[in-house]
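K.L.:
Below: a set of structures, written as structure tokens.
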Structure P
Amino acid sequence: MLLDGEAWTAKVQGFKREAWRLETLPVYRVPSEDGDIQKFLDGDRIDPQGYSSGYTEGLRKLRAEGKSKGRVHIVTQPLTDYLRFEFMYYDVHSRAGDDIRILDVTDRANPLEGVQDFWLFDQSDVVLMNYEADGTQISRELYDEDSTPYIEYQRIALAESVPFREYVNGGHRS
């Protein structure tokens, strides 16, 4: 079953304990970000200490409710312009409570080779994120089989990655 509109919003906002995502692509094509990416490339930066948005406020609210949201992004060096842009927001989002981790596979085998992007909600509901090769989203698909493999992918991703801030401060392992 494909998830769009209200069905997707209900899924991403309706979890009880944890929403977690695996990100595998070096670029995500989101047309609404094009202007912001260009500003970033032109040198415009946000202040990670003072930045606030509906998303950061939502993260703080989730934390206050005892819920968690996190992700692991698999990357290779050098980072794409898109990832450098995204890392600017990762800094802000991690400060607001998003548990963001980086799995750098530049100089080592990818322990999740071939695993596609997905969301895992409450370690039971899996949503597969389908993309074109250029990072354009095709669809979100509710996976209706056993979530056990995805729970294992999450375990591997968490074990093999480092916290975002540690990664950007030079503590990454290769």
Structure Q
Amino acid sequence: METMAVLPDDQVLEIGCGRGSAVSLVADRLTTGRIVAIDRAATMVRIATASNMSHISSGRAEIQRAGFESADLPASRFTKIFAVNLGLFWLGDASQQIDRVRRLLAPGGQLYVFGERPTAAHAVANLASTELLLKANNFSTTRSCFRRGRGVLTCVTGTPTSGPG
């Protein structure tokens, strides 16, 4: 949460919310803002919804069962978009997904790609491939790396610099 510096009025999108732990952490920081979280798996959406019912009831959170490519999301809305351990940002060609991220980001918005890896070597590879993808699609990037237990938590933050790659 410190890396994203969520503000009370942020409009946040989480891609692949899993059990909804991050939904809760983000929604706790929001007052007039909102988090929309999507996941393909019905089971994960059920669990995330159950554990975030108070945030959903307050209007600070919405959880949808949808894949990123097909989710019905408003353009130019999100000040922050993030994903944790989501392979689409470091496996294969994700140019179409990155173009979609660009369209969904509000002016000045940022993308945060987090990854948790078991070793420093895996973390470096994760950072490098994510950064390469974002730079190839006209994003400026910064990277962060933190020890977490036995593993390493990484984040590449991307900011669009110009039109689509």
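Just so you know, all these numbers are worked out from the coordinates, no wet-lab data involved. Please read all numbers here as calculations on a predicted model, not as lab measurements. Cβ atoms are built from the backbone, for glycine too; each structure is taken alone.
K.L.:
Taking 0.8 as the value of distance in nm of label points 7 Å out along Cα→Cβ at positions 81 and 105 derived from one of the structures shown (P, Q), identify that structure.
P.N.:
Numbers: P: 2.5; Q: 0.8.
Structure Q accounts for this read-out.
K.L.:
Let me ask you something else. Have a look at P, Q and say which one yields 19 for relative contact order in percent (Cα under 8 Å, 6 or more apart), as calculated.
P.N.:
On the way: P: 31; Q: 19.
Corresponding structure: Q.
K.L.:
Taking mean count of other Cβ atoms within 10 Å over residues 25-32 from the coordinates of each of P, Q, which one would give 16.4? Spell out each step's value before the answer.
P.N.:
Numbers: P: 13.8; Q: 16.4.
Among P, Q, the structure yielding 16.4 for mean count of other Cβ atoms within 10 Å over residues 25-32 is Q.
K.L.:
Same structure again: Out of P, Q, which one gives 1.4 for distance in nm of label points 7 Å out along Cα→Cβ at positions 9 and 121 as computed from the coordinates?
P.N.:
It traces back to P.
K.L.:
Using the calculated result -0.47, -1.25 for log10 I(q)/I(0) by the Debye sum over Cα atoms at q = 0.11, 0.17 Å⁻¹, pick out the matching structure from P, Q. Don't skip to the end; give the middle numbers.
P.N.:
On the way: P: -0.47, -1.25; Q: -0.42, -1.03.
The value was obtained from structure P.
K.L.:
Quick check on the output: 37, 20, 19 is Cα extents along the principal axes in Å, for residues 73-144 alone, derived from one of P, Q. Which one produced it? Intermediate results must be reported in sequence, preceding the final value.
P.N.:
Numbers: P: 36, 29, 24; Q: 37, 20, 19.
Source structure for this number: Q.
K.L.:
In terms of distance in nm of label points 7 Å out along Cα→Cβ at positions 1 and 137, which of structures P, Q is highest?
P.N.:
Ranking P, Q on distance in nm of label points 7 Å out along Cα→Cβ at positions 1 and 137, first place is Q.
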